[in-house]
Each structure stands twice: as structure tokens, then as C-alpha cells.
1. Determine which structure produced the value -500 for helix-only ellipticity at 222 nm (-39500 (n - 2.57) for each DSSP H run of 4 or more, over all residues; to 500), calculated from the coordinates; the candidates are P, Q, R.
2. Taking Kirkwood radius over Cα pairs in Å for each of P, Q, R, which is largest?
Structure P
Amino acid sequence: MPAVGTSLARTDGPSKVTGQARYVADMVVPGTLFARTIRSSIPRGRITGVRFELDDGFTVVTAADVPGHNRVALIADDQPCLADGRVEHAEEPIALLAHADRLALARAVVHVAYAPEPACLDPRDSAEMFKRIEIAKGSLEQGFAAADLIVEGEYRTGHQEQLYIEPHGVIATPEDGGITVAGSLQCPYYVHKALCVLLGLPPHRVRVVQTETGGGFGGKEDYPSIIAGHAALLAWKARQPVAVLYDRQEDMAATTKRHPAVIRHRTGLTRDGRLVAMDIDVLLDGGAYTTLSPVVLSRACLHATGAYRCDHVRIRGRVAKTNTPPNGAFRGFGAPQALFAAEVHMDRAAEALGLDPVALRERNLLRPGDTTATGQVLMDDCSAGAVLAEAVHRTDFRARREALRGTSRGIGLALFFHGAGFTGSGETMLASRASLELTPTGVRVLASSTEIGQGTRTALAQIVAEATALDPSAVEVAAADTAIVPDSGPTVASRTCMVVGNILRRCGETLRRRLGSLTPEQYLRRHGPLVVSEQYERPAGLEWDDVTYRGSAYGCYGYGCDVAEVEVDPDTGAVRVIALTAVIDVGRAINPGLVRGQIEGGSAQGVGYAVLEDVVMREGRMANAQLTNYAIPTTLDTPAMDVVLLEHPYAHGPYGAKGVGEIPINGPAPAIVNAIRTTGLDLRDIPATPERVLEASCASR
């Protein structure tokens, strides 16, 4: 039986189901102190004094105790690990406490005095931008001159909390003149770099180990560098292990979220529904510090047109500084915001033209040979037409839409795409490496790509098994430990299977040739140890200019089409999503069961984004940082799902695989809002809470 294309059971399934898997909160390190973070209570101002009322046995760390550079090393150099003299957002870390007794830690009193300053809490009022982007194609003037109709609209999306099952947690241990940090994280080498800068240590003195991790969704991409830094600073000063373990309330209040967006479209169309001009403005709320906002803005702008061709396009994007907790990575990374606006706008355009929304999409969708707004020529794996046709056929969309007309039920669809891998020259700059080490019973995978619940260990083992002709059970995946594994890049951007998997495929094919007819045990006895390493190689024909935003933004795109059926309660405004069909082109499904799980999970997260998950901000703080009043879909809220996998192989993915981790979250929100539209309600903001639905209902009367 081939290893690839088979729904093998997850290798980590038994340990997680039986409770044997050890998460960071399960770890017992002798002599561990527990930590508490003292945070700002105001959104902006100067710190005029800090006074501690502490018993004996406390370790205290402030910015003055940082031995290296008091910055969170990421894209920009603007975020302190601990506030030094001023704060830029509520919940900003000011001081750290550690004690062996958790009760004593909770009783400790710290007084922080401030001189408050005016705060900017709305990105539309901000005068400071972290990043600006402009993408241009053709001539807007020429495009609008050819238009018979111009449709305009503004669309808004809110924060969204990642709400991984396991809150943030790390344990830092000083040893051998350096520091070891173990914790729940996505990107070990991001944390490694940040700790070297913060502590002023050479790389060989810093070790980062990923423990079993209960979900990430991007929330454990950048933020672990902060929490690891806090634990390391305390451990460095105390010369003892220190555990920083957030509870749910602190995790929700203090950590990064999805960027809120305000997106404006001005679109020119001919009477027969051909797109001739697209003028799009994207504004994101970055929060108080840069974090990953420039990259989130980049992906938002690159997906802003939707999966459509147009000769005359201008996309202007900016991400604003506000005095709210910084926003960061979240599954989809800017694309869900942009595609929500694009797809809701397309339904409004179809309505204005008196056209079937399917027909408008069929007329304009991307096809092989078409060029994107950056001038990228799409290859034969471009499958926008195929996913749309399958979704419409499978749901009998047109007939069902007609049957529901005039009722409290509606049906809507959304066509979408997602660029897999780092944007532009990102993969080349990462220069990711991975290795295979021969063992007496098979091979061991050496890569820093992390298992965060998506099935990485299983999928990579299947790719390697296919390449080496070994049984998958003979493939071991090493722990993501910077002392052991090379830097294969971060576990983000739908790149693990597609990019790292392809590096490992090449390793496997080389190792298979080296083995010849020998078993691993025979080879080791005869020749000694064998480690095969490979580095990312950019496919031929991919060129990108980071300054002009011209060229191939991504190696490939996945395509999808969601159809959602909803019921709207006319009295309460509550929206119930009854059914969701997701048709996704995955290139090649390495493990169809895992792929379906990814799509179901991402789609459920998209349902929450659409109708439930409302982060309430008051004076720059999250006012509902509890699961009692921040609602996510439960089993009862999650609709029946029909997941359809299409396979249009990508030539440079392992056995044709494309990235699939992020694309499922792009479709549910616009499909659901478009379904609500068919009941007569003009919604342009999400989440579609009962309050917003009732407001739209009043406006429609």
C-alpha cells in the first residue's frame, strides 16, 4: 500500500487520547518557581513609579534587569520585552515576579503609578502606520471609463481570539552558562533568536524545545518569544527554573489576535458582468507594536481582489498603530479579512447588475494563463472554475436558492483562494533545511516544523516513507529541539507539508539511492552513520520584487468554494448555520483523513468568525476575556459539513500537495453573510451578532 494518499492513523493519537502526552503544565522540574506578570492598567502613558509590597522569597525583574537588548526580536525593533518608562497599551508587561508558593505570588501587591496620555483606539484615527503597500496593474482611469456600472462598499471585520485548547506556557531553566526554554509554541527558532537578543547570549548557549502543544492557529507564532523571554529573565536572575503558565483570562486579555479590518471596494463592471476596474483600500488595526503586521497586510492586499481576473487594479493597504494590545498571526493571516470583503462585494455587484451570483463569478474567475494583480501568470493547477462548478452542482445551489426565496432561510456561496508558503522571496530568504538520519530500524526526521494538532508528524512520516520505500512505522519524527534539529522555518503560512515536506522528499530519495539494496541496519554496520540534508530550492520561473510588489507572490494557490445555508430568527436576530459544503483543491491529499480534519476545523473556526466571536474592547482592553461571554462554536453550533477534496497537483509540492492549513477559514464568513443577504438583510460587518442582524433588519424596512 502506498504511504501517500492513505488515511493512516495519527502517530500521536494514542498518547493524546490516553492522557500520556505531557504538556508544559504537566512537567515537573525540581526547584521550579512560578511567575506572575504585572501589567499596565491604562492604554498609554508614562510610568512614574513602581512600588512592591512583597514577602521574602520573591524574585523581581524589571526592564533594568535585562542583560541584553530589551526588545522582542521579530520584524521591527519597537516592542520592549518589559515596559521601560512608558506603556503603549493596556496589559503591557511592566514587571515580573517569581516565587515557589503560588498563593504568596497571588497575594503580592505591586503599585504602578502613571501619567496617562491620550490614546488612539481606532485605526481610522491613527497618524502612524507600521506599513504601507500599493499594488497596481493597468490603468484605473481606463478601466472605469469602460464601466457601465460602479459598485462601492465598505466592509468591516473584528478581532478574533485564537482560543487554542492549551493556554500559553513555558518553563525556563538556567544551565551550563546558558538557558533552556521548553514550552507550547509553533516556531522554536523564532524564540531562539529572540532569547539570544534579550539575554545577550550566543546561539549555542540558548536551547528551545517544543513540548506537546495544544493548538496554535498562529497565536503561538510570535507571542511565545515574549513569554519565553519573561521566563528566561526570571530564571536567569533567580538561577532556578521558572514556569510562566497563563490562565485563560490572562491569555485572552494579553495576547495577540486577528487584525480588525476596514476594507473599501470601488468596482467597475460592464452590463454583462465583466470586471473592468477594481480600486481597493485595506486598513488593518495593528495594535501598539509592529509584531507581524507588515506580513499580515501583505497577504491581505495580495488576496484583496478575490480569485478574479481584472486588467485594471489598484490596491492600497496600510496597517495602523493604535494603543490596544498588539495584533499578530492568526490562521489565514490577513486573507480572511480581504476575502470576506471581496466576496460580499461580489454578491452586491451581482445584485446591482441583476445577475446570478454564480454567473458573475463564472465570468470573471481566474483560469490557467491569467495574471494576478502582481502580474503572476497562473499555471495549470489553477482550479477556481473546478471548485465553483463542483460546489454549485453538489448543493444544487441555484434551485435551492430559488426554493428558499421569501423565507427566513438563505443560501450563499463564496469563491476563494490562498497562496501557500511565504510571500514573494520569503522562502528563499528563510533557506529552510531539513535532514533524515538513518537509524537501525528506519529513519528519523530532523526538522523544526512543529506538531500543533494538525498532524505534521504523521504527514511528514508518510512523505518520507513514500520517498524511501520504507514502512511509515519505520519513520520517527524527532522533537522540535533547536539543539538537535536544523531550522526548517516556522510552522506557519500553509508551508509545512508543501515546502518542508518537499525538502524531506528530496532527502528521502537521496537516502534511498544511498541505501541501494541494503536495509538500514545493514548499511549502518557496513558504512556507519548516515545523515542526508537538503535545503529549499526556489522553483524555476518564480521571480518577485519586494519593492514594487511585482511577480510571483506565491509558488502556488489553493482554491475553494463554500456554500452555506442559514436560518435567521426574525425576532431575536440569531443566525443558525444549518449546513456548510466546502470544496477545496488540495493539490494532493497526503493523508485524506487529516486533510478533511483540517478543513472541518478551519471551517468551524470560520463559522465562529462569521456569527459568534465578538471581541468587545473598552478603553483599549478586552472586556470579555472569559469563555462565559466570548462565544465560539460548540458541537451544537457547528453545522453539518460536506467536505469535498479536489486534486489539481502542484508540480513543486511533495507528490503534488498544496498547503491546506489556512485556506478553509477563508470561505465560511462570506458564504454565511451572502446567505443572510438572500433573506433581505444587507450585512457588511462581522461577526453577524443578533444585534447587528436586527440593526440590518430595521434598516431594510
Structure Q
Amino acid sequence: MPNSWLRLVVATAAPLVLAVPGSATTLVSGSDGRIALHLTRAEQPPVVDGRLDDPVWAAPPLALPEWVTYNPVSGQQLAQKTEVRATYDDSALYFAFHCLDPEPEKVRATLSRRDQLFSDDWVGVSLDAVGNGQQSYDLFVNPRGVQADILNTSTAGENSSPDWVWESAGKTTAEGYDVEIRVPWKSIRFTSGPEVKMGILFWRRVSRLGMSASWPSLLPDQPFFQSHAPLMLRDLRRPLALEVVPSATYSVNQERVGPDAFGAADDKPDLGVSVKYGITSTATLEATVNPDFSQVESDAFQVEVNQRYPVFYSEKRPFFMEGMGTFELAGTGGDGMMRTAVHTRRIVDPEWGGKTSGSLGRLSFATLAASDTAPGRAPDAGSALQGQDQLVWIGRATWSLGRSSYLGAIATDTELAAGHNRVIGSDLSVRRGSHVWSTTVLASESRSTDGSDTRSGMAGQAYYGFESKRFGFASQTEHYDRDFRMDTAFVNQTGLTTNWTYGSLSLYPDEKKHAWIKRVSPFFFTRAARDRIQDGDLLFGLIGVRFNFTRQGYFRVDTGWGREPWAEREFSTRTTRVMGGAQLLRWLNLDGRMNFGRDIYYDREDPFAGPSWSHSLTMTVQPGASFSQSVSWDRYQLDRDGGDRVFRVDLLNLRTTYQFDRRFSVRGIARYDSSRRRVLTDFLASFEPVPGTVAYAGYGSVLERGGFEGGGWRPGEGDYLTTRRGLFFKASYAKRF
């Protein structure tokens, strides 16, 4: 926290300059109480190798006030001190972190793929490059130099999908570890000019304590973007970058046609190209023709038996992942009925795609357009849809009302044969201290693909939340007309008006008496809804308590009860859940949960409520820096009253990874789904020197239980046979001009 004399100066609004002799940075405290960092250009840029021996790092570190924790406990000081240095030149922004630790041998550092370092110790920087308090580039590095990056927006929160080109290196030392970061100006958007103002925040994670700290302080009653300190640079111009990424793929697939024979191999070579161009210093245009939108990462098996709502699978295709948080609406995600307003996995097989995104002062905008060939090639496509492509267009704009607050608008249009779905809407999100309010209104107009039926509907939500160190409260009300439709979105249900409310209290035990317990949080959750489709009322209430421990540990127990309408009847439900997890040893992480109670069997003809039981157990073993083994087992079963078993589903997901270095890895996946009597195997070698430049080689197969009888495949009986198998190769190269 700032020293008392600094508080006095701030209070009297007298500006003070803290200058360290020989330092490349000046700290200035202004009348608004925020300390600004004024960086000085480097005469000679540092070499990013993890060694802080470059001349530019010889100056003393930034004279930052004390870092304090924000998770899971707010306001404490760590014994692990962090020294930060920073500078810049015409090509990049540079940071150096000297991370001290009184027990350096306990620093956790592993080799892993990008974005997989969060169980380690790490340091990071959050950069609000445009300076409008609406989005930030969050960059993280572990002691081995492994990177992770997150796009944080006021509309969607954290999104780890984007990958930017930046450099990092890390080294463990006798005192802890050191990290260097280089952020090229071509990789981020900012407003060029003689005086450039950004926002900046530093943070650090100590894995074994399960504690995270930052400077400036991240306070529970303060919006994230309001915490950033001003970062001042001079005479800076962003290069208008042009990036071209040609790609080539080749795949070979076979299907079994008999007990001892596979059919002819179906091979498919393909070439594509993607282009990204900086229209201005704060706006980019992206286009792709004949893109390779194959998924390198296969979806983990999920329970799909007895699911009232469709199962959600996240996007994994790079073109769609980057920047998608810009399209989100206030009130989506979480416990709401609308998971996301733009779910790009609905665009199954695009022939081309294009995106624009950027900002102009307080205005931020994004568009997405694509042509999807999948509807016209589907086996069940009628004659009117044969050969027809679905055209998709999405436009989004937000106007900043201050840090973390905005007024937004969205428009979507999907066109297929004689039909369409068009949606327009607006959303508002306002954050003031501990309080946040948001509201969204949407209107849809839809026509069937044969043009015979046209319908319209409305949807909307209103939300209020409050958060402080001691208390948390949130409540959201949603409404969806029966005929509301949004083809770009992932919506669980329409014809519904619902409210959920959540409240919690945080208690912090005495550190001297209970050092291993960090926080105790009793909480409650309620939901009430009028379901016009099922013609009934939903009611549900839950109470519970959560404990946070050292070693990233937690334990939670809760119990709930209520009633739910289905098939024009109402059924009583209840649930009791127990869950917990911890980094028990440096090489062992366990996470598990158990749930038992009464669930509904969602059958239209014979629905009922009966005893249910489920569990999930995940174990990750990492005995060395390079090898990792993850095992997860899920079981879900439902019985009738009296003991008759309706179903039992077991899912087993195994993942083995060996990371030779930050760029090259091999991994194997084996997944088993008892409900489908199916086993999936997936092996992949990947080389990823920088985002966009990649080389993959993989083999996959599907084993199913069954056999051939009378010339046809009969599933569910006999041995497991490989029914499909395939090889694929993919390479792309990112060239920047």
C-alpha cells in the first residue's frame, strides 16, 4: 500500500515526482490518487534470454508501493518480493521481473504448452493498450519462460483463446527466478501519437501458497480496469502490420466395411490462406479463403445421456477464437439461459470468413462474416437445402461510459435458402465501486427455410451485483418469448421467465492460529421460473459453504431442493454435493466431486424422478518438468424408486503429454464412453514456435463395440473393433511485413 506521506500528498492534490537516479522510469502521483509510470526509451534493447544482465536493466527497479494479495484473500502482503523494470523503443515494450523467494527450492516451474501454466508460479502484466478501460492484454510467464495470454474485456471477462506474438524467457536463480518479456508494437493495438497513455497492472502467483498479489491493488469493491495505473510513453507510432498465413493440410481416413477389411482410403489435400492487416493503429481486418478449420484438439467426452439442454462444446478453431469476447452481451454466461450470444461452432464448415475489429476513441467495434457449406451437405438436407450455403453476419459495437462501463449494440443475420434469422439488440453495463448493473434487450424475426412461416420474439435480462471483501450478492432476471430465436447464440431454453439470486459471506480466520485456512464462505442460491413450454413453475433453493486452503486447495459442500416442470408435470428434486481439490504435492494435483439426490428422467412418454448419483475424479501427475499424466473418471447413474437401474454412464479421459521444450511436444489421448460403447484414441506431435507458424502430425481412431452380421454392422455386441481411423498433417507459416 502507498506510504502515509504519499497518501497525504494525494489527498492535498499536490503532484509529486519520484525519480530514481539512473532509472528508466519515473513515477508520478497526480490529483486523482493514481501513480503513473513514465517510461524512458532504451538506447539499446535488452536480449530476451531470462538473464537480467543487459545494461538497460542496471538501473534500480521501479519504486512501486507494496504489492498486496487479491486471491483468495485480499489486502495481505507476501514474503515473496517482486522487483520490476520496464522500458521501450520504437519496436517493442520490455519488462524484467526479479522474483525473490525465501524458499527458492519450492518454486514450481514446469514445461507445458501455451496457456497451461496456471498451476505453476508465474508473473504477469496486464496492459490496457488503448487506455479506454474496456479491454486489456494479459500476459503471463512461468519461471521456465512458458507463456499464457488472455484477452480481458468489460463485455466478456477473461478469454484465453487469443494467442499473440510476443517473446519471453525465464530462469530459476538462487534467490527465486527472473523473467523477461518483449511485446512488439505490431502485436497490440494502441493510439499512436506524441503522447501515448495506456493502463498497466503487474501480478504474481505463488503456487504453493495458492496466493496471488498485484500492483496496483485489485480491490473487491473496484472494477478491474479501474485498478490499472497510467502508463505514459512519448513519440510512438504503431506499425501498420500485414500478416499472411498460408496453410496446407493433408488427411487420410478409412472406415471399416467388414470384419477384417477397411474401405478405400479417402485422402484430402487442401490449401488455404489467411490475411490480417492493420487498417489503422487501432483497427484490423482479417480474411480467410478455403480455410483449414479442422480441430487439432478433440473434444473431451461429456455425459450426453438424459440431458435436458444441449451439451456445450467450446470453440477450438484459431480463426474464430481470437477476439470473440468482443461479441459477448451483458448478462450472458454464468447461470443464465443464454450461454453466449455468438457460438461460432454453429458455423460448421465455412468456405470463407472475414472479421474486422478495433476502436476509435470511446467506440469499439467488431464484425464477423462467413459462408457455411454444412447445411447443404447434411445427409438429412431436403431438396430445398441441397447445395445451399448458410450466410452468417454479425456486427457489434460498444461505447465506453468510463472504465468497465459501456453501452452496446448487436445485429446478427443468418440466411439459408428462403429462410433467415435476424436479431437486433442493445445492452448496458455500469460499474460503480462495489456495484454493477446491466440490462439487455433483443428482438428477433425468423422465417423458415421454405419461406412458409414467419415469427418474431423478444428477449431480455436485468442484472445487479455487489461485491466487497466480506459480502457478495447477485441477482438476474431473464425473459425469452416462445418464438424468440437467435441462430448465432447458445440458448438453453425459450418460452421462459426466470430469476436467480446468489449471496455469500467471506470470513477470514486468524492467520496465526489457522495459517492453512485462507477463507470460509457460506452462501445461498435460489432460482424461480415460469416455464410456458412445459406449463409449470420451477423453484430451487441451495445453501452451502466453501473453504479455501493453501496449496490451491478448496472444499465445498452444499445441499438443495426444489421442483421442476417437465412434460406438463412437476417433479420434486433435491441434490447434495461434496467437492474439493488441492495441489497435494508439487507433482500431484487431485480434484473430485460427488453428487447424490433425485433427478428427473427427461422422457416425453415416461418421465419420472428417481434416486441419482454421480461423481467426478481428476488426477494430474507431473513428476518432472516435461512429463504430465492426467486421468479423469466421471460416472452418472439414475434409478427408479424401488431400485431398478435406468442407466449408468462411465466416462474415462486419459491424457499423456511430454513437452521436449516450449515449442515441441507429443501427446496421446484415450477416451472411453460407456453409453456409446466407444473408445477414441488420438496421438499428436506438435511444433509451435510462434502463433500462426505451426506443424502438426496426428493419428486418430474410433473403436466401437459391435460386429458384422448379415453384411451390416450391429452395434453393442461382441468385441471392440476399430471402425474409423485416420492420419492428418497440417503446416502453416505466419509471415509479417
Structure R
Amino acid sequence: MGILDVQKVLAPGGAVARAFAKFEYRPEQVQMAGEIQKAFIDGRHLVIEAGTGVGKSFAYLVPSIELVGRGGGKKGADFSRANRVLISTFTITLQEQLVSKDIPFLASCLPRKFVAVLAKGRGNYLCRRRLEFALRSPKILFDESGSVLDMVRDWAQRSEDGSLSDIPFVPNNYVWDLVKSEHGNCRGRKCIHFKDCFYQRARRRLDSADIVVANHALMFSDLVLKEQGASVLPDYKYIVIDEAHNIEHVAENHFGIDISNRKISFLLNGLYNPRTHRGFLVYMKAEKAIDIVCRTVKAVRNFFKKVNSWYEANKDEFGGKCYKDFVDDTISEHLNSLRLELAKLANRCEDVDEKLETMRFISRCRMLAEELDCFLTQKRPEHVYWVEMAGGRKTAICLKSAAVNVGPDVKRCLFDRYESVILTSATLSSEPADRREGFGFFAGRIGLDDFRAVKLNSPFNYEQQVTVYIEKDLPNPNDEAFIVAAAEVIKKYMLQTKGRTFVLFTSYQMLEQISERINNWLVEHNIELLQQGAGTERTKLLNRFRRDDGAVLFGTDSFWQGVDVPGEALSSVIIVRLPFAVPNKPLLAGRLERIREQGGDPFYDYQLPFAIIKFKQGFGRLVRNRTDKGIVVVLDSRIVNRRYGLKFLAAIPKCKTEIVVAND
């Protein structure tokens, strides 16, 4: 079968236009599809920034479908189903769009037969065997969770999918932890449920897929396992990474350490909960192991008290960054004793299910002890180690580490292993919109050194759709007077757009300070304030914003990207301060120090390009289609009062800009 001209597919009169009456021809989309097809054929890595409205998903799906449908890529190669394409996204929203909308539509109108499947991590699937085991004695295993387990059982009898996303309710973590599918707790073909196993059924679908859709976290899990001769996904030869600006962060989490008092308590409570006197060891009648768990619980409590004391005494000076053996390891000895006692218990088990559950806890204890030792002795010299406090109903005390530079890890398992990786996003370049360079910062952070770069601007008419207002005479955001002045200016613009505003902050502290000053005024003007961090989950905040005509949403980091509110519901985006990465966190401080050691300039080599990319993300929340109109307001006067400020304005699409001075 000959090569399908993907550019013609997306051109006027092409297959897509014939199948969709409202299809809009976008030259940028056609160019993007052509570039991706060429990269596949030539076996090259491609970085492609495509502005809002280009239609990235069709632009990479069409050449991917062409590739797997024709069964060919690099010239002269021998191809089989192993040439499948992996498409990785960061957000669930985009995954759902691809699987439920974009891919089925293209399958209906393209002359290529293919199978596309959504991949989920194994822990998303219910294990029928483990469910049956949990149902043996739920009152001993659980506290007030028997009814939830019954609901899970009833759902499992009806479900075709068997995954978390299919459950019409949210099971608590303890229940799901005892019934989910796990690699080390699986009998494989020896299991009586093998033929109707939800996970195995999903795996068989994946093995028959030409295109696999996954998220970045699952992709990295698979990449690392493949280096070890294992896998969670079938083999693939080509990779498309959408929302690629997030992969450094995902990689640092994947290759780092994250231990918390909550995580350890969750493990121990599963064995035995001293408060409720329930757990696996009660079921097993393992009194000696229960005694060890109780001693371990006390040791964990005392250990994290010492960690907390150290943190409170040193956080102002070190920001949480800790040195080798900053506290004594008083946990591992107990974990190892527990592991040995569980091993004795496993040796005595005649019941296969009991033995597998026991081995599962042994493995968790061993992994936790190894991670704790690695953290306290700081075995990885290229990592930064720090203590962090996480909020919530109860404060979590976390021990974290991450690589100063994840580039070598990403390069080794991704770019060196696969001949063509496509990375795309609307925000990858830190240079002006009309210049085709500026990908060095992004590429350097992820270890990509041999690639073709393409920049495609948005097809939207920003000069007609957007006005940018810059408050030139506001105090510097670091000035104490800024909060009062900024709150008054925010009121002015909210009246202008009748609410319908995102106010984007770089810190919860400033969000709360301005919220406190403006809250009564909002009530007086009948404008609902939706505030991140006030107890409402992010998705619910967004849904309420979309429903309530005239609401305002105060958000921090997660609202700068991946949020899509088209239409008049969002008519204004207010950027309170330029999103510079402040070096008060150990990992960032370590990265800036490394740049300094290598003779670079931390501000211009990292903080500025990082801030420009994030600024582009915040700006991009406003216009989501050709008919959207509105304003973007920048309250940080440094954007016009400092020389580097011009770089921010140059990086966004050209639009009408008004400099607002005092008493205008």
C-alpha cells in the first residue's frame, strides 16, 4: 500500500473535510501533519510548538494512523505490529478526547484500518481473586468498609471494564488497595479467573492495538521496565508526546523518592490498625507480627517527630534541604524485623491467597526500607534531598529527592532507545512568537540534543480577539504596598467583564491575602468567588465556574495550564505577577547552583525562560476558539519597567496592548 498524503487528508476537500461539514482548514495543521510524517519516515526526533487552535491532535493522529495502517516507517526497514505508535498525554481530559472523539472520527473517514486502545496502569483494574479473598472476612480486614466492599462486589458482577473509572462511586483507599490487580500478587494462568480477568482482558486488547494511548506517568513506568526486560505496555517503535512541556516534572517524580508518614501509616494499618484492631494480621492470627507492627508504629511516630523538629529549626536557613543522616534511622530496624516475621508467616501458609497477600506486604516493607536508606544516606549524588510539608486534613511530613537534571535519565530510556519521538505543546519555546528558535531550554532540561524544531503560530486573530492591559504604575509585587493596590485594580477589571475572570497567582499566600481584601466587595456585587485551596476539588471548581455566569476563580499553579473554558464564561485572565521560579525550594535551588557552577547565569539560563513559558500558558487560558474575545491583565509592572519584560510580551501572539498609568 502506497504512502497516504496526510496533508491532503486535512486540506480543503480532503477526507476529513468531506466527513465533517464544520471542518475548518488550518494551514498550520496541515504543515504539522506533514512534518510529523516526514519525521516518522526519516526516523528523527521532532519538537513542534503549535499554538492554540492549530488542531494538534488531528495533526499527529493522521500521520500515526497512516504509519500503522501502511505498516511502515523508516526507509528500508522490516515492519510488523511492533511498529505501533504510543501516544502519551499529561491530562485525562485530553486522553478522553482522543479515545472517545478524535480517534473514532478519523477511523470512520480514513482509508486505513487500525486498532487504538487506551492503556491504564495495572492498579486501575480490580482483581477478582483478591476481591474474593477480601470478602472472606471483611469485618476483620476493614473498619466500617464492609458495605463499600459489597458495593464493589456488586459492581464487579456487572462491569465489562473492571477499572476504577467505571465505578459509579469512589471506594476508599484501603478497600481498593486490597482488591486491585498487582504484578507481584498475581497467579497468572494458574488463577481460576484468568480467562475473565479484567486486567488480562485489557492487556490482550493492548497487544492487538496499533495505537496505544497512555499518560506520561505510565509511559515512564514502561520505559524503565523495558530497560530491565519487563513491561507494562506492548512494544512500540514510535512515540508522540502531547502536552510535552510536563515531561520534565513527571520524570523527576518517577526517578525520585517520595516517602511520607501517611504512606508508611497506610502500609502498617493494612497489616494492623492499633486504633480499630483490624487488619490482615488479625485475619491471620499473627500475634507476634502484630506486636512488631505496634512497635513500628511508635517508631514511625517518633521518627517523624524528629524530622518535623529538624524542619522547623532549619527551614528558614535551608528551605527543607537536608544533609546526609540528618536524623537517625530508627524505622528500618523495625521494618526488617517485621519483614522477617512475615516471611516466617508466609512459609507456614498453605492457602495460596494468604501466601500471596503476605508476600505482598513483605515486598512493600523491603522497598520502603530500601528507599528510606537511600534517602538518609543520600546514595544518589546527583539528587537533591529535602523535607516537605504537604497540606490537607492532616499535615503530611514528606521526605523527597529528585535529580538536579533528569535529562540523562530521559535521554537513556527514551531518546536513545526510540528512533522517532514527536514532542508537541503550545508552550515549548521561550523566544518571540515570530522566531523559530528558543527550544534550547526545553530540550536541555530533558536530555534531547539531536532533533528538528518547528514553531507554528496560532491561526486565531489575536489582534482582534485580545487586548492586553499592563498596569505600569503598580508597586513591585515584592513591595508590601502591592497587595492593597492589586486588590483595587482587580475590582476594576472584574466590573468591566462582569466577573467571568481567572485570577492567576504564583503562591497561595498572595491568593489568600487578596481574597481576604476583596471577598466582601465580591459579595456586595453578587460575584461568586471560587477559590483554589478552600476545600473544593479542582474539577468541581471548573464546573461551577462554567455554570455560573459571572463567577471569578482564584487559582495557582494547576490553573495556569490544561484548563479549557471557551466562550463568554471566561472573558478575562488576570496575571497577578510574572511566574518566576523563586529559589526557595531545594530542588530549584540545586538546579540554579548547578548552572552557577558550570559558569552560567541562573536567572537568564533558567528562571527567565521558565517564567516566559509559564506566562504563555497563563495567557493561553483566554482564547480557546475563533470566536472567543476578552482581556488579559498583567499586574506585574516589571513587564514594562525591566528590560527583560519585553521578552514576555514578544513570546505571546501579537495583540492590542494598552499600558495603563496612574490616573488614566
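1. Source structure for this number: Q.
2. With respect to Kirkwood radius over Cα pairs in Å, the highest-scoring structure among P, Q, R is Q.
Taken together, the values in this text are just the output of simple stated rules run on the coordinates, not laboratory data. Please read these numbers as outputs of a predicted model, since none were measured by experiment.
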